[in-house]
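Structures for review follow.
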Structure 1
Amino acid sequence: MRYLYFTTLWLFGVILTTNVLAQQTRFQKNDAADFIGLRYEWLDHQEQTRELTFSLSKEITQNQYRNQTDYKPEIAQRYVYVELMRQVQQINPMEARVKLVHRGERIEVSVTSRSRDMISKWQNLMAEKQESAFDQYLDDNHYARFTNHAGQEGVLPDHIRYVRESRDIVLPVAQAIYDELQEGSDTRDYINLLLSWLQSIPYDTLENRIGTSGSGFFSPVEVLVNNKGDCDSKATLAAALMRALLPNLSMAIVYLPNHALLAVNLGYRNDEQWLDIRGAPHVLIEPTGPAKMTIGKTSDETARHLANGSYTYVLVP
C-alpha cells in the first residue's frame, strides 16, 4: 500500500504595486527580567507618524513554541512507521501476518492470511492506523492537512491553531492599537490602523518556500519579537489580533496560488474587493505589505486569482 504526501505549492510572495510603500521608521526591543518591551514607529495610510508600545511575557515569547520544527516528510513517516509497528505487534498471528517496508517517504503494508476476511480486516485497520498516526504527528507538531483550490493535498502550519493559542497572548497588543484610535473611531478604523502597522513590518523573504510545507513560518509572537514575517505569518498575526478584540467577527484566511490574506465580515463598499463566504460578503484585507492597502484593496494579481476562482479559504473560529 503506497501512501503519498504532497507538499504545499504556495509561495507566499511580497506584494508590489504602484501604491506608496509602507515605512517603518523605528523599532526598539528592550529585554527586562520578566518581559520584553517592544516599540514601533511607522507612517500610517495618511502618512501620519504612529507609535505603538507594549510588552510581552518573556517566558511565553521564549517557550511557547520552543520545540517547534520544520515539517519533514521523512520524519513524519518514521513516526507513522513506529506506530504501525506497535499495531503489528498486537496482531494474533493466527489471524494474519503483516509486513511493513519503509522506503524513504513511503510505507508499504502487505497482509497475508488464510482468510480473505482477515486480510480485508487488517488491510482496513492498518490503513486507518496509518491515517490516524499521521494526523497525530501533525497535531503534535502544529501542522494540518490542506487541500488547495485545484484539489492538491499538502501540509501547512496549523494557522488556525496558532490564532487560537495566540489571541490571549497578543491581547495587550490589540489593546495598544485600540488605544491609539481617536474618539468616535469604529471597527474599520481599528483594522485600517492595524493594517498600516503590519504592512510596515519588514517582509522576510524566506528561502526554499516551494515544497517545504510552510518551512520558516513565524508564529504571531515571533513576528512581533523578530520584527519580520511573510504573508502567512502576518495574516495569522492579524487574525489573532482581531480575534482578541473582536471575538464575534466572522473571518477567514484566504489562500491563493501565490499568496495568503484575510476576509472579514464588515460589509463592503463599491470600490472594495470582497468574497462571498457561506452566503455573507466578507471584505478582503491585506496585512502583508509593503504596499499600503486599506480595507478592501488588493493587488491586481490577487484580484485575477479571485475572479478565476483560484482560491480556497479556512474559517477562523
Structure 2
Amino acid sequence: MLDTRSPLLDRAPTAPAGATPSAAVSARRLAEAITPLVNDEGFIDTAVEGVRLIASRCSYPRTPLIYEPGIFVIAQGDKIGYLGERVIHYGPGNYLVQALPMPFECETRTPENAPMLGINIAFDPLTLSELVQQLPAPGRELGDPAPMAAVALDATMEACVLRLIDCLGDATESRVLGTGRVREVLFAALRGPQGASLRQLVQRQGQYARIIDALTYLHRHFASPLTVEALAAQANMSTSHFHHHFKRTTQQSPLQYLKRLRLLKARALLGQQRMNVARAASEVGYRSTSQFSREYKRYFGVSPSRG
C-alpha cells in the first residue's frame, strides 16, 4: 500500500546549462546502443565482469527488492524507488548511485510499445580504492553521504557509459577494453555529486563508516541470531546512538532491515533454487516456519508457497 503521507521527492538536480545533454537525446543514444545487445529480460550478464544490461517489456507495480552497490542508468522507461519516506526517480536524464545494499521498493514503468532498457555497473572495491587514492583530497563536505540517490546524467558520464556499451557487442573488445571503460564510469561517478558516498566505502571515516561496518557484518551473518546490541558493538557505538544513525542512513531500523533482508534472501531461494518453504525459512534464520510465512505474506503480498 502506498504511503499516504507526503513523501520527500528525490530527483536529480538540474545541471548547469551546457553541462547536461538533452535528456531525450541522451536517452535515445543510450537506448539505440543497448537495443542490439538485448535478447532477454531482467538483468543480463555481459562479457565484462560486473556489467549487466537491464530489460523489461512489462511494467511492474511497487515491489520489495534489494540492489547490490552500483550505478544504474535507465535509457528507456522509468524506475521509481521508495525508501522510507523518500521517493527516488531514476530514468532518462539521470542515474542511480547505490552506495550500500538497501532493501527498498521499486516500481518499473515501460514506455508504450517499447521495453524499459538500462545498464548496471557494479562497484568493485579494489578499483574504487585505486581511484580514490589518485584523486585529490576533497574539501569539507557538508551533511551525511546518501547511500542511494539519483544524479543528473551529465555529458561526461553519458560519454563514459556509451563507450562501455560500445565494447559489449564484441568479445575481443570486451576482454581488452571492458575493464578500462568500467574504470572511466567509476571515475566519473567519484567526481560527481555522490562522490562522497563512494569515497566513504574506501576511506571509512566518521559515523557513516561505522554503519557500513555494521551492514557488512549483518550481510555476512544475516542467518545467525542477531541483536541490535551485537550490531552496535560491531560499529563501536552505544545501542541508542547506533539505532539513531542506522535509521538515519537506511531509513529503517536495524531489525526492520534484518527482517527485510532475510525475506528477500528467502524469496531468491524459493524462486531461483526451488527450495521448499520450511528449508528456505531455516536457511535465512527463521526458527518458526509459520512466523516466516506470516511475515513473508505481509511483505510481498503473497504466501511463500506461491511467491
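Just so you know, all these numbers are worked out from the coordinates, no wet-lab data involved. Note that the structure is a prediction, hence the values are computed from the model and not measured. Cβ atoms are built from the backbone, for glycine too; each structure is taken alone.
Determine which structure produced the value -14000 for helix-only ellipticity at 222 nm (-39500 (n - 2.57) for each DSSP H run of 4 or more, over all residues; to 500), calculated from the coordinates; the candidates are 1, 2. For helix-only ellipticity at 222 nm (-39500 (n - 2.57) for each DSSP H run of 4 or more, over all residues; to 500), the value -14000 is produced by structure 2.
One of 1, 2 was used to compute percent of Cα pairs over 21 Å apart, for residues 99-234 alone, and the result was 61. Which label is that? The read-out comes from structure 1.
Tell me which structure, out of 1, 2, gives 6, 25, 29, 19, 11, 7, 3, 0 once P(r) over Cα pairs in 10 Å bins from 0, in percent is calculated. Only structure 1 yields this read-out.
Comparing relative contact order in percent (Cα under 8 Å, 6 or more apart) across 1, 2, which structure shows the greatest value?
1
Taking distance in nm of label points 7 Å out along Cα→Cβ at positions 27 and 243 as the criterion, the highest value among 1, 2 goes to 2.
0.00 is what came out when FRET efficiency 1/(1 + (r/R0)^6) of positions 123 and 179 (r between Cβ atoms, R0 = 30 Å, to 0.05) was calculated for one structure; which of 1, 2 is it? Only structure 1 yields this read-out. Where is distance in nm of label points 7 Å out along Cα→Cβ at positions 91 and 219 largest, in which of 1, 2? With respect to distance in nm of label points 7 Å out along Cα→Cβ at positions 91 and 219, the highest-scoring structure among 1, 2 is 1.
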